[in-house]
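Visitor: Multiple structures are listed underneath, in structure tokens.
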Structure 1
Amino acid sequence: MKNTVVFLLGVVGTFLFVTASIAGGLQIEGYSFISQYISESYADGVPNVIYLRYMYIASGLLLALFGFMAPRFFPRKKGVRIGFLFFAIFYGLGTIGTGFFPCDYGCPSHSEVSLSQFIHNFTGFLTYAFVPFAVIGIGFSLIGSRSTKKIGTISLVSGIIALVGVALLFSNPTSSFIGLFQRIIESSILFWVLYNAFYIRRLQAQSRNSEPNNLTLL
């Protein structure tokens, strides 16, 4: 039962985030998924986007719970516990923060910004600064064991891709590809969440199959 709950937290949390990011862009005429931040689709001043903010807040809550609960299904290693804790705080709670505090219209980068955008930017910075390393740390902790080598490898690859996206984004925040860089980061992290969610679900199926048959032949 616990496996199913954690599985659903990861899957539904990811679904809400992806749906909100796509729906937000599609409802704005001329919006570019390549050159504009995700945050611009639900920024302050954009009409009819309150539901998107609620979706991001709900997504962040579910993903935070996923991060807090997932370590119990993995080997008891310090790197795993710390990695998932960082994910829960900086990605899960961070997503809640960016939903509560949207950026200003157009998400301008000049110094004169509102308090909401300042919090939004700071929260986003912490998310991208810590989460890729958290995922990579989990990967290093798991890759050494035969039973978790595959998921450790997936974690390493996902974390490295996210880190590359962060480097590209931070090195040139005025690039015409900032939307693409951000979506590379988000996609790699959310793919990692989904892979972990289905891994946890498979553990439940394996546990059921390994249970002894209690049927008595008459």
Structure 2
Amino acid sequence: MLFPKDVRIPALLMAAGMSTRMGRNKLLLPFNGHTVVAETCDRLLQSHVSKIIVVLGNDQDKVFNELKDKGVEFVINPNYDLGMSTSLRSGVSYLPDDTKFFMVALGDQPLVSVSAYNALIGATCYTSHKIFIPTYGRERGNPTILSAEFIPEIMNTTGDIGGRELVRRHPETVQEVPVINEGVIINMNTPEEYAFRVAEFEKNKHDA
């Protein structure tokens, strides 16, 4: 995919959560020779995002140490225990002043492909929509890209609410972006899900 030279979309990598259902910080679990969050960040770094801003909170020192040598920027959410909205507010407050669109990527999605990230970025160049969501089959997934026009609304949001609330409020602005990467709909929220996905990843890697 060709990208116009002036496309600059920063990414907020959300890495502040408490992993309640996992019982321990899932971002720090082993994956592909390092950790879940490091694998996620590496794939995002290979995409056409203009920069990556990592939102830290829970286990911030440990997550920072996983990513400190990757050329990314960091912002700390001191209120991460109050829900996703606090991390979004922390992240958007750190975006460059000239931001037109920004990506919200989840630190626990190491199976999202570089091409899926790029498909979302590319979609912003050819439509007037303001929210971009990847789909696999008929299911919507993550990451999402949002217009900077929503920043004031985000700054007034509270609780454990993320980008899905914007989608609910503004369905007419949503552009679905079909991708062939199942990773956009894969979650690893429990020990069972994590074990299954790691086993599948290792099997596919060896069979390739």
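Since every read-out is calculated from the coordinates, none of them should be taken as a lab result. Worth saying up front: this structure is predicted, and the values here are computed from it rather than measured. Cβ atoms are built from the backbone, for glycine too; each structure is taken alone.
Visitor: Determine which structure produced the value 0.15 for FRET efficiency 1/(1 + (r/R0)^6) of positions 151 and 199 (r between Cβ atoms, R0 = 30 Å, to 0.05), calculated from the coordinates; the candidates are 1, 2. List each step's numbers first, then the result.
Guide: On the way: 1: 1.00; 2: 0.15.
Corresponding structure: 2.
Visitor: Given -9000 as the derived value for helix-only ellipticity at 222 nm (-39500 (n - 2.57) for each DSSP H run of 4 or more, over all residues; to 500), which of the supplied structures 1, 2 does it correspond to?
Guide: Numbers: 1: -23000; 2: -9000.
Structure 2 accounts for this read-out.
Visitor: Tell me which of 1, 2 gives 0.95 when you compute FRET efficiency 1/(1 + (r/R0)^6) of positions 55 and 71 (r between Cβ atoms, R0 = 30 Å, to 0.05). List each step's numbers first, then the result.
Guide: Working: 1: 0.70; 2: 0.95.
So the calculation was done on 2.
Visitor: Determine which structure produced the value 33, 29, 17 for Cα extents along the principal axes in Å, for residues 15-78 alone, calculated from the coordinates; the candidates are 1, 2.
Guide: Value 33, 29, 17 for Cα extents along the principal axes in Å, for residues 15-78 alone corresponds to 2 out of 1, 2.
Visitor: Here's a follow-up. Which structure, out of 1, 2, was Cα extents along the principal axes in Å, for residues 127-174 alone derived from, given a value of 44, 14, 10? Walk me through the intermediate numbers first.
Guide: Details: 1: 44, 14, 10; 2: 33, 26, 16.
It was calculated from structure 1.
Visitor: In terms of Rg/Rh (Cα atoms, Kirkwood Rh), which of structures 1, 2 is highest?
Guide: 1
Visitor: Related question: Please compute distance in nm of label points 7 Å out along Cα→Cβ at positions 95 and 143 for structures 1, 2 and give me the label with the greatest value.
Guide: Evaluating distance in nm of label points 7 Å out along Cα→Cβ at positions 95 and 143 on every structure, the highest lands on 1.
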